[in-house]
1. Can you spot which of P, Q the value 2.5 was calculated from, given it is distance in nm of label points 7 Å out along Cα→Cβ at positions 60 and 84?
2. Rank structures P, Q by mean count of other Cβ atoms within 10 Å over residues 44-51 and report only the one at the top, that is, the highest.
3. Of structures P, Q, which gives -29500 when helix-only ellipticity at 222 nm (-39500 (n - 2.57) for each DSSP H run of 4 or more, over all residues; to 500) is computed from the coordinates?
4. Can you say which of P, Q returns 49 when relative contact order in percent (Cα under 8 Å, 6 or more apart) is computed?
5. Compare distance in nm of label points 7 Å out along Cα→Cβ at positions 20 and 36 across structures P, Q and report the one with the greatest value.
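No lab work stands behind these numbers, since they all come straight from the coordinates. Note that the structure is predicted; figures quoted are calculated from it, not measured. Cβ atoms are built from the backbone, for glycine too; each structure is taken alone.
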Structure P
Amino acid sequence: MNTDDLIAQSRTRFEHTTARRVLKEKYQAKMIFAHAGGMWCAGPELHSTIFTCGRIGEVVLLDLYETPVKIDTAELMRLSQERWQAQMNAWLLEYEKLNQQR
């Protein structure tokens, strides 16, 4: 292998890594949503927090900006799971396309 081939290979690897990072940032931003006067980020952390509250009904949780918000746990869980699954499915499709281009 000559130097030009090594440079081209490392450049391709760097571009792929950068594209993966950008893709991750894009879909993490899409996980954020508003509900009941608060801003929430769908994901395992929120799901486990809601799950530990049990199916109590209304509880007070801190949103992304650490503002206490009274929410209905069932409704927030439903919205969060819908957002999470929709964005993860879209992320997977784009990720697979990215890997095919490599």
Structure Q
Amino acid sequence: MVDAIIRTTTLLVAAVALANIGYAVLIGIRLARRIAQRHPGRSLGLWLPAWRSPREALGWLATWRSILGSTDPLIAGLRGDARRVMLRHAQLFAWSETWAMLAVLIAP
């Protein structure tokens, strides 16, 4: 009985983790497309920076902060979606730990 519970839990955790990874990939694709639309000449420099000085690194960070903190409705939606993915990942971790503790308590 305990083996069946552990196997079922493992399959469910793996399924939710795969769905979560897929959703995170979609969020990344949407972000990349939006950045390519808004910054057509600089999008490659945002993803693959080549800093020659600390000032350029700080400028790169400031650009990302302005992009991710903007009032653009699509970016705001992406921030909400990313929060949901992180929350689901934390819930998944908590569920798997809870089931592991229960299995240890039930098993002789």
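1. Working: P: 2.5; Q: 3.1.
Structure P accounts for this read-out.
2. Values: P: 14.2; Q: 11.1.
Largest calculated value belongs to P.
3. Values: P: -22500; Q: -29500.
The structure behind it is Q.
4. Working: P: 28; Q: 49.
The correct label is Q.
5. Details: P: 3.7; Q: 2.8.
By distance in nm of label points 7 Å out along Cα→Cβ at positions 20 and 36, the leading structure of P, Q is P.
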